[in-house]
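Pasting the structures here.
Please treat every number below as a calculation from the coordinates, not as lab data. The structure presented is a predicted model; accordingly, all values stated were derived computationally and were not measured. Cβ atoms are built from the backbone, for glycine too; each structure is taken alone.
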Structure 1
Amino acid sequence: MADVTVVGAGVMGLTCAVRLLEAGHRVEVLARDLPQDTTSAVSAALWYPYLAFPQDRVTAWSARSFTAFADLAATDPGSGVRMRAGTEVFTERPAEPWWRDAVPELARTADVPPSYTDGWTFTAPVIDMPVYLGWLAARVAARGGTIARRDLTALPDGDVVVHTSGLGARDLVGDDTVHPVRGQVVVLEQWGLDRWWLDAAGPTYVVPRLREVVVGGTDDDGAWDREPSPTTAADILERAARLVPAVREARVLRHVVGLRPARPQVRVEREGRVVHCYGHGGAGLTLSWGCADEVRTLVDTAVTA
């Protein structure tokens, strides 16, 4: 067993920490932002492989995460994970998605809103991120791990370092291929919506949490601005109302912006005593348990090397 420092306290860092603690390692999580202040907290958190490559590895990681989330939804409602049916819509007949093997069931449907002609319907994990991040942090603490705020300028020393800093990889390891894809969402008061809707071409989505509905979104490649735009918010609501007309009447609770850490390929690999796990684009949650399982294997390799 080893002393492992996890850099980053978003969903990826916390999930890796949980898996490493379960394997018997001693784990300290260090991060500039604590869990509720990370990009992960902004996520609509519908399981969906988005802006993440390569497709074969992403499909495998997504499938493992799907299973883990389904187990949590069945056994621990306090985790904030629910399995919800929903529909991805299209304006023309689509081919099967490249991630088809990651979901147990996928059915074509013509029951779609006006202006759309086709869709896929399936049941997927939907996660209430503020609840879930708190649940992950509590699980880390319960197994003896620690989470501390630390504004690092370089990766720390230690037996093994797991690097999950997202956009922070630009500064911490000099990886300029990591870049932001800005996402703006509008959080609405829940009115009884129990299924999700998605038009990935927008991207436009309406995702129900227990007490809120998250409506998005944008994918502004290379944009660093974290200030919500009223004009963009109005456009998001108009697009979302084409999917779910009740959006027009819902009360707005807040506007939020997050910066997705995109990269040409997700980096999950060992480099000496450092295990890198970053560049998950818009699919950090979707890949989290699958990537964490691989990180655990790479840490074991680093310990025995």
Structure 2
Amino acid sequence: MTLLTQLPLPQALALLANGYLDEATAAVARLDDAADEEALHDTRVALRRLHSLMRAYRDEFATQVPRKWMKRVRRLARSSNPARDAEVQQAWLLRQAPGLTAAQEEGYRWLLARTQPAELLDLEDALQHGVARLARKLRPYLKRLAATNGAAPLYAAASAGHAEPLCESVMAALAAVGGVDDAGGAHAARIQVKRLRYLLTPLRNDGPVCEHAVAVLRLLQDTLGELHDRHVMAELLRDSAADAAAAHVRTVFATAPTRPGAWRPPQMPGLLALAARNRAVILECHEELRQNYLDQLEQAVHRPLQNALAELRGG
């Protein structure tokens, strides 16, 4: 067993939380470097891990950490989600430029302008101040938490107990995923997989079985994440097409309602081409999900997870 897993649960949680605060503090200090493309990502990862840890062990943290600071961790972790989502969609769009015809380029450029990431300067400033204040306020509470060991269970065994209901939630969510267009079901499964992965990741060095389970969850989350992003793009394309059509119709109705061919929005060829490409990725992702996971849930997911729980319990 690793040193971490041999620690009493409160001490291990305090150690992990302080480590995530260290990572977030180091990452936000790099935000001022325009050439550092990973600074925002690393900040977001550290904050998500801290939030996930405090969510999974809510009762344990609540003995020493005031509820308002646990809520602030959640808010800060979620504050960059809109910017991240916009960046993901724009990154996909930028890869779609090759192969578009002249008629399709107008709609492509129009949509690209609509998906510009949110202004990052305010976000970066908020993250820098937020992380600094969070670290300053949380560390004294974490110090008290580390001192409340008493007869607490070891971290590994306690984590197995916390992970067991999450394992069942993962299996139930995956079993509930419907067809290729079940965006809600796939998104719900992704959230459950992510929560379990974050809970088990600090324990991945406890043994090869746990390490394998974390690797399974990571690959599954990647597949579900790509499917979610393409479902989001499908919704964006649908809404953008509706907006383009409505704006164009209002203009034509007011200026040239009888001109032949005037009613077709110029953005539509590009939007339809992008929708076809996006749909192809959705079909590919869902097929990968079905073949590798949904059609063999017991062998591909449930068994590795149960083996990992047994390993953590020392069984």
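With distance in nm of label points 7 Å out along Cα→Cβ at positions 8 and 232 coming out at 4.2, pick the structure among 1, 2 it was computed from.
2
To continue, here is another question. Determine which structure produced the value 14.2 for mean count of other Cβ atoms within 10 Å over residues 72-79, calculated from the coordinates; the candidates are 1, 2.
Only one of 1, 2 returns 14.2 for mean count of other Cβ atoms within 10 Å over residues 72-79, namely 1.
Which structure, out of 1, 2, was mean count of other Cβ atoms within 10 Å over residues 104-111 calculated from, if the result is 10.6?
The value was obtained from structure 1.
I have -9000 for helix-only ellipticity at 222 nm (-39500 (n - 2.57) for each DSSP H run of 4 or more, over all residues; to 500), calculated from one of the structures 1, 2. Which structure is it?
1
Further question: One of 1, 2 was used to compute distance in nm of label points 7 Å out along Cα→Cβ at positions 32 and 264, and the result was 5.5. Which label is that?
2
One of 1, 2 was used to calculate distance in nm of label points 7 Å out along Cα→Cβ at positions 176 and 288, giving 2.5; which?
The value was obtained from structure 2.
Here Rg and Dmax of the Cα atoms in Å has been calculated and equals 18.8, 59, so which of 1, 2 was it run on?
1
Out of 1, 2, choose the structure whose coordinates give mean count of other Cβ atoms within 10 Å over residues 40-47 equal to 25.1 when calculated.
It was calculated from structure 1.
Computing distance in nm of label points 7 Å out along Cα→Cβ at positions 96 and 280 gives 1.2 for which of 1, 2?
It traces back to 2.
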